[in-house]
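What follows is a group of structures, each given as C-alpha cells.
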Structure P
Amino acid sequence: MMNSLQNIPRNIEVFVAPSSPFLTMVSESLQDGIAVAAQDVGNHTKPGARTGEAFATMLSDVGCEWVICGHSERRQYQKESSSLVAEKAKVALDNGLGVVVCIGESLEERESGRLEEVLCSDMMSTLAGSIGSAPQTWANVVIAYEPVWAVGTGKTAKPADAQSTHAMIRNWVSKNVSASVASALRIQYGGSVKPGNAKELAACPDIDGFLIGGAALKPDFLEVIANAAAGLQ
C-alpha cells in the first residue's frame, strides 16, 4: 500500500514502523521518500552479549532512520519507566538515529488534574535531563502526544483539547530547554486519527503531524496523509 503513495506533499514526511522481524524486508522494498522506523530500541550503549536486544547500531544497519521510544503499550505492558525511555532515546540519538518519544496520560490522570505533572514534570523533564538542551540534538527528536485513553479506542481528543495539550508541552520546552528548540520541535498527535478528523487536527497551530497505529494498515491511511497536508497549509 505504501508503495502506491505518489507525490507526497512537500510539507509531509512519512515513516513506517513495522515489527522488528520485517524491518530489513520493508527497508529494502519500500519506495524512496518514506523512512523506516523501529518500534523500540535497546538502552545499551554498545552491542554485546545481550540476547534479543535491539541495539541502535543494528537498527541503523538494517535501514532504520528513526526509532519509537516509550509507546504507551510498552509503558503499560513492559512497565517501561520514563527513565528507561529517556535512556533509550539518548542511545538512539548518540548513534545517529532520530527518535519519536511517546508521552501520554490515562483518563484517570487527566480527570484528576495531573496532566501537566505526568506529561511535563515526569516524562518531558526526564527526557530533557537525559539528552540535554543542544538544538542539534532536539532537531532529531519528535514528541508524540498519545492520550492513553484514545489509543485504539476510537475516542479522539477534541481538536481544542489536543491543541491545548500540545501548546502546554511546547511551552514547557520553551521554559526548560530553550525557546528556539520549542519553536522548531515537532509534536505529533496519536489517538484514533482518521480521514475525517485529520485535517482539523493538523490545522491546530501546535500539532505538527500524527503517530498512527491501526489506521495505517487501512487503505484510507492515504486519505489521512492528504487531509493532514491540507490542514498543515
Structure Q
Amino acid sequence: MCGRFVAASSPTVIADYLRVDEIRTEALDPSWNVAPTDAVYAVAESRDDTRLLGAYTWGLVPSWAKDRSIGARMINARAETVSTKFKASFERRRCLLPADGFYEWEKKESPTTGKTVKQPWFVHRADGAPLVFAGLWEVWWPPGVDRDAEPPLRTCTIITTEANDLLRPIHDRMPVLLAPSDWDAWLDRDNADTEGLRSLLVPADPRALEMFEVSPRVNSVKNNDGELVLPINSR
C-alpha cells in the first residue's frame, strides 16, 4: 500500500515537470509526512484537454457516498481490480499525483526488547526527479446540497501494485509509478483502451529507485519536517 508520502515541491516546479497548462490551486504547505485526508496536488485533464494542477483530498469519496468519511478507507486502489471496483473513475477520471518520495514500513524484531516493531523506510528516485503516482479522482457533494451553489469536494486515490524486487523484502505492495512516456495516455479522458491502461499498472524498475531506513518519528503524523527523510546512519 501507500499510506504516507512526501510532497515538498512547489506547485510551479510540479507544473513545469508534469507539463501542466494551468495551476488551479493556491500553494499547499510543504509536507514531509502526507497522511490520508490531507490536501495533495494532482494533475488531471479537463474536457477540453487542458492539463490542470489542482488540490484534492487524499481518500476517494465516490459520488454515491452518503458522507465523506469513506474517503479515509479509500486512499489506495489495487491495480488488479481498479478497472472494475472503480470503473467510472478508471474510465474517465484518471490523474497523476506527484511526490518527492514515499514511506513503507518493515516489520522486524527489536534487538533490545524482542518485540515486533515497524521500521520506516524512505523510497525515492535515484536521480532525484519527482515520483509520479497513477491515481483516480472524483467529485462529491453532500446529499441534498444545491450543486449549482456549492463547489464539490474533489478527492483522489493512489493505485498500488505488487512490490518490485527492491521493496519486496519489506512489503508486498507499492504505488504504481508512471514514466513520462505514459502520462499522455493515462490522462487522456477519451482513451478507452482499458487493456492498454491496465498494462501501465506494473511495478517500477527497481534500478530507478533508492531506499533507506529513517527515523520512527515518521510514525506520528504530528511530526512533519525535513529531517524525516534523512537516513538513520546520517544522524
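General remarks:
- Read-out helix-only ellipticity at 222 nm (-39500 (n - 2.57) for each DSSP H run of 4 or more, over all residues; to 500), computed value -3000, structure in P, Q: Q
- Looking at mean count of other Cβ atoms within 10 Å over residues 99-106 for structures P, Q, the greatest value goes to P.
- Origin of the derived value 4, 17, 18, 22, 22, 13, 3 (P(r) over Cα pairs in 5 Å bins from 0, in percent, for residues 27-82 alone; candidates P, Q): Q
- Comparison of P, Q - label where FRET efficiency 1/(1 + (r/R0)^6) of positions 3 and 107 (r between Cβ atoms, R0 = 35 Å, to 0.05) is highest: Q
- Identity of the structure behind 12.0 (criterion: mean count of other Cβ atoms within 10 Å over residues 43-50, calculated), options P, Q: P
- Highest-scoring entry among P, Q, by distance in nm of label points 7 Å out along Cα→Cβ at positions 147 and 187, is Q.
- Looking across P, Q, the calculation of Rg and Dmax of the Cα atoms in Å that yields 16.9, 49 traces back to P.
- Winner on distance in nm of label points 7 Å out along Cα→Cβ at positions 131 and 171 once structures P, Q are ranked, highest first: P
- Test item: P(r) over Cα pairs in 10 Å bins from 0, in percent, for residues 91-202 alone calculated as 12, 33, 27, 19, 8, 2, pick one of P, Q: Q
- Taking relative contact order in percent (Cα under 8 Å, 6 or more apart) as the measure, the highest value among P, Q is held by Q.
FYI, it's all coordinate maths here, none of it is from the lab. Model, not experiment: these values are computed from the prediction. Cβ atoms are built from the backbone, for glycine too; each structure is taken alone.
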